[in-house]
Structure P
C-alpha cells in the first residue's frame with residue numbers, strides 16, 4: 001500500500017511549520033487542473049466538470065472548532081508531537097481554515113471527480129446532470145501532500161465543505177459519523193487490514209445541521225426522525241485517494257472520446273497511480289502497456305487479500321461501489337460499514353443496500369469492481385494485442401485467485417495447514433443454526449478447547465437442542481483431529497500453546513461493534529469524549545488480553561434487546 005521515497009534524516013515534527021517543510025504536491029503538480037476551475041478556490045456550487053484531474057477548491061472551515069481527539073498511534077508513526085493536535089494553527093488548518101497556513105502549504109485544496117458503478121453496472125443518473133460530469137468528492141477536500149519519513153501521505157478533510165461535486169448537498173459531516181469513521185480506520189489498521197488512517201477530529205461548538213436518523217429504540221429500517229447534529233471535520237490520510245471510480249471516469253471519457261485530451265488524461269492518472277501506489281512493484285522504465293498488465297496483476301493481489309481480510313475480522317463494507325474501492329487496494333470510505341455480531345453470510349449493515357454487498361458476497365462485489373478497473377484500462381491497450389490478452393486473462397482469473405485467498409484465510413482462522421471444505425461447510429451450517437457470535441466463537445476456538453463448553457460462550461441461544469449439541473461435539477472432535485493431530489487435548493503441551501498463539505494472531509478478541517460506538521457518539525453530543533478515548537485504547541489493541549474490566553465490557557454477546565434496532569443493527573448512509 002505504501003511507497004518509500006528518499007528524504008533527509010527523520011526528525012520530530014513539533015509544529016505545523018515543521019510539517020509544512022515536508023509538503024510535496026505530486027497530484028496537483030503533475031496532473032491537469034480543470035480548465036474552468038477558479039484560481040482563488042472559491043468554487044463551491046454544483047457544476048459539470050468536463051476535463052482535468054482535479055478542481056481547486058478551498059475547504060469551508062467550521063466555526064468555533066473544538067478538539068475531540070487525534071490518533072496517538074498514527075501521530076507516533078508519523079513522528080508528530082501529540083501537542084500539535086491541540087495547537088491553534090493545527091486546529092485551524094485541519095478544521096478547514098487554510099487562510100493562514102505556513103507559506104509552503106497551499107491555501108487551496110483540491111477535489112476530484114469519479115464515476116459510479118454499482119456491482120459492475122455503469123450509472124450516470126446519480127450525477128445531477130445525467131452525464132457523469134458532476135459526480136465526485138462532494139465534501140472531501142484534500143489539503144496537503146507531504147513526504148514524511150520517506151513515505152508520501154495525502155491528508156483529506158472529510159466534511160470540508162461544498163465542492164463542485166456536492167450535487168446540491170451541504171458538504172458537511174456530522175460528529176456521529178465522523179466518530180464512527182475515526183475509530184474504524186484505526187481499529188482496522190490495528191487488525192492488520194490495509195486502510196486509510198485517522199489523523200484528527202474536530203467539532204464545531206456552534207454549528208449544527210439536520211440529518212435523517214433513528215428515534216431511540218426505533219425498529220425502522222430507514223431513518224424516522226430529523227435530528228439536529230453538530231458538524232465535524234475528520235482528517236483521513238492515505239498514500240493517495242485514487243479510486244477505481246476515478247479511473248473509470250477517465251476510461252469512459254477516453255472510450256467515448258469526449259474531449260481532445262481524454263486519452264492523455266487517462267494515461268496520466270494511471271501512470272500517477274502506479275507512481276503513488278505501485279512504484280515498488282512496477283519498473284518505471286517499462287512501456288505503459290507493460291505497466292498496465294503489471295498494475296492489474298498487483299491490484300488483483302491486493303484486492304483479493306483485502307476482501308479476505310475483511311471477512312477474517314467480520315467486517316462488511318456495506319456499500320462497495322467502485323467509487324468506494326481504493327485503487328491502492330486498501331479500505332476506503334467508512335459509510336454504512338459494520339462489524340457483524342452473529343455470523344450471517346447475508347449480513348448487510350446498510351438499510352439501503354442488498355445481498356449483493358452483504359458479508360460473504362464481498363468477494364463477488366470485489367470481482368465486479370475489478371472488472372470495471374480493467375475496463376477503464378482497456379482504451380490504453382487498443383494497439384497492444386498481447387497486453388490486451390494478458391489483461392483479459394488476469395481479469396478472468398480473479399475468481400480463482402479470490403477463492404485461493406478465502407480458503408487460506410479460513411484455514412488460518414481454523415488453525416489448519418490446509419483448507420478443509422467439508423469441515424468448514426459443517427461449521428458454517430452450525431453457526432447459522434445456533435446462532436453464534438462470529439468474533440467470540442473464533443477467539444474461544446483459539447483457546448483449543450477440550451469440549452464445547454467454552455464455545456457456548458459465543459452462542460446466542462440460551463440453550464440448544466440435544467441434537468444440535470451432539471453435532472457441535474462431533475464437529476469439534478473432527479476439528480481437533482485436523483488442527484491438533486497428535487496433541488494431547490487433556491494436557492498442556494508446547495505444541496498446543498503454539499497453535500493457540502498462532503490462532504489468536506488471526507482471530508481478534510475485540511471488534512468495533514456498533515452498540516459500542518453508539519454510546520460514545522451519544523456522550524460526545526454532550527461534549528463528553530471519554531468513551532471515544534476508551535474505545536481508541538481498546539480497539540487499537542484488538543488481539544491483546546486486556547483487563548478484566550475491559551473484557552467484561554467489550555468481550556461479550558450483543559444484548560438481545562439491541563437486535564433489530566435502527567442505528568444499531570441497520571443504519572442509513574446519513575452522515
Structure Q
C-alpha cells in the first residue's frame with residue numbers, strides 16, 4: 001500500500017510575501033526600529049522637568065501631556081512591530097528579545113510618568129476648572145475630566161503606597177486557578193464505540209460534545225466534570241479568595257459595592273447592569289422553544305448539557321478560498337457604504353493588512369492589532385475548508401475598521417476605544433454576513449447550519465454571559481454581607497440560575513453546578529456582561545441596516561470614528577442604542593425567537 005502523504009506546514013520563509021502582512025508602515029526595517037527605540041530612551045528622562053510643576057499653569061500641563069502622547073505613540077509602534085514579528089514565528093529569538101526590550105522600556109516609562117495622575121488630582125477644584133476651559137488644554141479636556149472623576153477614590157500618598165505594595169500578591173487566586181485548571185487537572189481517557197481510546201482535554205471536550213453518539217457525549221461530560229469534583233474544595237477556595245480580594249479593593253477605594261467599582265471607569269450606572277439581567281430573564285421563552293425543538297429533533301426524552309452542541313444538520317461546510325471570503329464579506333457589508341467596503345477590501349487583498357495562513361511556529365488563533373496611523377493588522381490562520389474562518393475574518397475585520405476610523409478621526413490619546421464597545425463593530429459584521437449567506441443560500445442543510453450558528457451565538461454570548469453576570473453579582477453581594485462562600489453556596493447559587501436562565505427546560509445534572517468553578521472570567525469581576533451588551537447592541541444596529549434605515553450608515557461610521565472621545569454609553573446612544581432601556585436586549589431576544597421559528601420550519605416541514 002502507498003504511504004499516505006503528510007501535509008507539512010511551510011516555514012515562514014516559504015510563505016509567499018503577498019499572503020503576509022506588510023509591517024513597513026510601522027518600521028521599514030529592524031534598523032529603523034532600533035533608532036526609534038533609542039529615541040524613546042532619550043525622551044523618557046524629559047518627564048523629570050515637569051515633576052511638581054503641573055499645577056503651575058495649563059501651558060506646563062499641556063507640554064507634559066504632549067510628551068506623554070509622543071512617547072505613548074513611540075512605545076506603541078515599537079511594541080506592535082516587535083510583537084507582530086514574534087507572532088510570525090514564536091521561536092524567533094531575535095524578535096522575542098526585541099519584545100522583551102520593549103517591555104523593559106515600558107516599565108521605565110511607567111515609572112517616569114507615575115507622578116502625573118497624583119499631581120493632576122491634587123490641583124484645587126477651582127483652579128482645575130480654570131485649567132479645563134483654557135485653550136492650551138482644550139484637546140485634553142475629556143481625558144482630564146475622566147481622570148478627575150477618580151479623585152474621591154484616590155487615597156493618601158502612604159495609603160496608595162501600601163496598595164501598590166499589594167499589587168504583586170493581588171490576583172494570586174486567579175494565578176492558582178490557571179495553574180490548576182490549565183496544567184494540573186487531568187481528565188483521563190475515554191473509549192468510543194469503536195474501542196478507540198481518547199485522551200480527554202479542554203481542547204477536545206467541546207468536540208466530543210458535538211458527537212452524534214449521545215453515550216459518548218455523556219461519558220465525556222461526566223468524566224470531564226469528575227476532575228472538577230475531585231478538586232472542588234480547592235477551586236471554591238480560590239474563587240472565594242478572588243471575590244474577597246475584589247471586596248477589599250472596592251472598599252479601600254471608597255466604593256459602596258464591587259459592582260459600582262467595576263463600572264466606574266466606563267461611567268456605567270449599576271441600573272444598566274440590572275436592566276440586562278432583568279430583560280434577559282423576562283424574554284427567555286425563545287430559548288425554551290429552541291431547547292424543546294432540539295429535544296424533538298434529537299429524539300430524546302429530556303435535554304441535558306451534553307445535548308446542547310450536537311449539530312442538527314450535516315456538519316459538511318462549503319469550501320471558500322481566502323479571496324472568495326473577502327468577496328463575500330465585502331458584498332455582505334455593502335450596507336455600510338463604499339468608503340467602508342473599498343477600504344476594507346483593499347486592506348484585506350492589496351495592502352496586506354492580513355497575515356493569512358498558518359506556517360510553522362506561527363501564533364494560533366486570530367486577532368486585530370495595530371498602532372496609531374498605521375494599518376490595523378489582522379492575524380489569521382485561514383482554512384479554506386472551515387466556514388468559521390470566513391466568520392472569523394469578518395469579525396476581526398470589524399475590529400480593524402473600528403480602529404481605522406478611530407485613528408483617522410481622533411488624536412492619539414482618544415484613538416483607543418473601550419472594551420465595552422469593542423465587540424459591537426465585529427459582531428455587526430458577523431450579523432450582516434449571516435444575513436447575506438441566508439439570502440443567497442438555496443441549501444436546506446446550509447440554512448439550518450447558519451441559523452443554528454446564530455442561535456447558539458445568542459445563547460452562549462447573550463444569555464449565558466448574562467447568567468454569569470448575575471452569578472458574579474450574587475456571590476459578591478453575599479461576600480459584602482459577610483457570608484462565607486463555600487462550595488455548597490457556589491453550587492446552590494449556580495443551580496438556581498441554571499434553572500432560571502434555561503427556563504426550566506434543561507435537565508440539570510449535579511455535575512453542571514461545578515461549571516461555575518471552571519470559568520476564568522470570574523477572576524476578573526464584572527467583565528462578562530460586556531459580551532452580552534455588545535451582542536445586543538450589534539443585533540439592534542445590524543437590524544436597522546438590514547431593514548434599510550437611511551440614517552444609520554452615517555451615524556454608524558461616526559460611531560466607529562469616536563474612539564475613546566466619549567463614554568461608551570454616550571457613543572451607543574449616538575446610534576440610537578440605549579442600554580439603560582430594555583429595548584436593545586428585547587430586540588436581540590426577539591431576533592432569537594425569529595431564528596428559532598425559521599429553524600423549526602426547516603427541521604419539521
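What follows is calculated from the coordinates using simple rules that are stated; it is not laboratory data. Worth saying up front: this structure is predicted, and the values here are computed from it rather than measured. Cβ atoms are built from the backbone, for glycine too; each structure is taken alone.
Key figures for this structure:
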| quantity | calculated |
| --- | --- |
| If FRET efficiency 1/(1 + (r/R0)^6) of positions 348 and 524 (r between Cβ atoms, R0 = 30 Å, to 0.05) is computed and equals 0.70, the structure in P, Q | P |
| For 19 (relative contact order in percent (Cα under 8 Å, 6 or more apart), calculated) the corresponding structure among P, Q | Q |
| When FRET efficiency 1/(1 + (r/R0)^6) of positions 156 and 396 (r between Cβ atoms, R0 = 41 Å, to 0.05) is computed for each of P, Q, the largest belongs to | P |
| Distance in nm of label points 7 Å out along Cα→Cβ at positions 180 and 460 derived as 1.9 - corresponding label from P, Q | P |
| Answer label among P, Q for the case where helix-only ellipticity at 222 nm (-39500 (n - 2.57) for each DSSP H run of 4 or more, over all residues; to 500), calculated from the coordinates, equals -12000 | P |
| If mean count of other Cβ atoms within 10 Å over residues 292-299 is computed and equals 21.9, the structure in P, Q | P |
| Identity of the structure behind 213 (criterion: volume of the Cα convex hull per residue in Å³, for residues 132-307 alone, calculated), options P, Q | Q |
| Label whose coordinates, when distance in nm of label points 7 Å out along Cα→Cβ at positions 340 and 540 is calculated, return 1.7 (choices P, Q) | Q |
